[in-house]
1. Given a computed value of -9500 for helix-only ellipticity at 222 nm (-39500 (n - 2.57) for each DSSP H run of 4 or more, over all residues; to 500), which structure among P, Q does it belong to?
2. Thinking of P, Q, which structure, once relative contact order in percent (Cα under 8 Å, 6 or more apart) is computed, gives back 35?
3. Tell me which structure, out of P, Q, gives 11.5 once mean count of other Cβ atoms within 10 Å over residues 134-141 is calculated.
4. Work out the source of 32, 22, 20 here, i.e. which of P, Q gives that when semi-axes √(5λ) of the Cα gyration tensor in Å is computed.
5. On volume of the Cα convex hull per residue in Å³, for residues 6-157 alone, which of the structures labelled P, Q is highest?
6. Of the structures P, Q, report the one carrying the highest value of FRET efficiency 1/(1 + (r/R0)^6) of positions 30 and 54 (r between Cβ atoms, R0 = 25 Å, to 0.05).
Structure P
């Protein structure tokens with residue numbers, strides 16, 4: 001019997017995990033795939049995006065599968081194995097998750113269902129090429145756990161940085177993990193057959209180096225703020241508020257994402273919908289063809305929830 005492949009796609013907040021998974025899905029058209037999605041914030045943005053593609057998504061929200069949601073994660077895995085019977089399970093943990101602990105859960109010899117029916121196919125960490133150095137500085141050993149325990153390190157947004165910076169990142173990654181396969185080329189230039197080979201080949205026995213720090217201490221001060229909008233937004237006002245976040249007056253903003261309903265700038269009688277993404281100090285919008293609840297989630301350190309809610313109160 002062929003065992004179910006489990007691919008763990010880790011990476012810091014906003015590194016591009018969901019985008020990577022969408023590319024992976026395209027390269028596995030003939031497989032039955034289930035995705036376990038674990039979001040740090042209060043709304044399942046990434047789960048919605050994947051579900052809109054017609055994919056089977058099991059969501060675990062408001063916690064981390066490497067600690068507070070461990071039992072829920074195990075239960076979800078066992079239910080997927082028994083009832084959904086996929087050929088591949090893709091696990092996307094929160095960007096604040098410890099890859100070492102997630103690998104430990106999957107490889108736990110005491111869980112007979114997982115041991116007998118599944119194999120850990122790959123442990124991948126997506127590296128944000130644009131924000132790598134800042135992220136390493138902010139979260140040190142905690143961030144390095146995702147690098148040390150991956151058997152593949154895939155650099156996202158490489159097309160937006162210089163070759164010199166890219167070489168520096170590869171060198172830094174190699175110092176932390178000398179065994180992993182490192183992929184630094186632009187994803188868009190990789191054809192689907194080669195993309196699947198990257199995932200499924202060179203997967204020798206995956207080991208893990210246990211995180212020796214205090215995970216709760218590393219995440220101390222990190223929280224999320226959910227902002228809901230009852231009325232269509234004026235895009236200029238929304239952008240002004242987002243730009244205010246960059247000042248760090250409201251805390252250190254690590255990630256922002258969500259969906260917004262806004263008024264067309266040329267014809268205010270027309271309402272439009274967009275996906276909102278904020279990473280580092282950059283943000284972008286992607287227009288949507290479907291209606292979405294207008295709400296965003298702000299993730300950061302030492303956030304001033306009251307002031308953030310006031311900032312986005314446009315009534």
Structure Q
């Protein structure tokens with residue numbers, strides 16, 4: 001029973017993190033851009049959501065939209081640093097992430113904020129449902145069910161929107177820029193604007209994910225974005241390994257959602273085996289490294305394999 005509850009909770013948690021993985025997918029796979037802004041924009045979304053719910057007592061759904069807009073701005077700043085000021089991609093993301101740390105502290109006014117006792121999105125939905133006692137179930141099952149439903153709805157909406165957007169002319173230009181920006185530039189497309197747009201959309205989704213995760217887990221922390229890019233990469237890689245034959249863009253994004261859920265289930269099972277929580281990041285790094293390297297190793301031929309020598313072709317002259 002406890003094992004099933006752990007898997008149940010991990011599934012709900014994985015769905016709430018799907019939007020974050022989709023944001024990382026835009027930069028990592030589509031733009032072919034190593035962006036570290038995500039660690040700052042994720043915490044930015046969480047900070048804004050906590051202030052709206054706890055400090056301003058405003059509608060938690062409104063905080064999601066504000067977090068999305070703030071993430072768009074953060075991504076645009078990274079894009080401007082890279083395209084207009086010619087700062088290398090990794091460094092431009094680090095600079096934005098570094099600046100966002102202070103901004104997040106300014107927004108919250110303290111290192112962390114608890115949402116317990118305040119009307120978060122999960123609280124609002126749960127309040128409209130029958131109580132756990134009336135349903136004859138544990139409160140954990142009811143609350144986790146609400147989190148699972150919210151995560152699933154937001155994930156499917158994000159996947160549907162991205163599928164539509166990247167099928168438009170602008171979305172196709174962003175995808176082409178990631179594949180071959182020189183060729184796209186030769187067609188008269190402003191590749192700098194495409195990179196800025198891609199980074200904005202990516203970090204907008206990531207900030208939205210930060211706000212959503214904050215409302216589901218019940219607190220925000222200024223350091224909640226530290227190392228999250230590895231979690232996003234793990235979700236992407238696991239999904240790609242399981243659905244390596246997928247060619248359809250929508251299937252690829254659904255694979256990321258499955259990868260996010262599977263990653264969380266793996267973590268939950270590992271924790272049940274008694275692994276120290278302090279070793280989680282090391283374990284995640286090993287999983288990502290193996291998942292990235294194994295497909296490439298399988299494609300390569302053995303190092304000491306014997307090469308077949310083809311017999312020479314005899315050419316007869318008339």
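Coordinate-derived values only; no laboratory data. If you're wondering where the values come from, they're calculated on a predicted model, not measured in any experiment. Cβ atoms are built from the backbone, for glycine too; each structure is taken alone.
1. Working: P: -9500; Q: -23000.
Going label by label, the one that fits is P.
2. Computing relative contact order in percent (Cα under 8 Å, 6 or more apart) on every structure in P, Q gives 35 only for Q.
3. Q
4. Working: P: 32, 22, 20; Q: 38, 27, 18.
The value was obtained from structure P.
5. Q
6. By FRET efficiency 1/(1 + (r/R0)^6) of positions 30 and 54 (r between Cβ atoms, R0 = 25 Å, to 0.05), the leading structure of P, Q is P.
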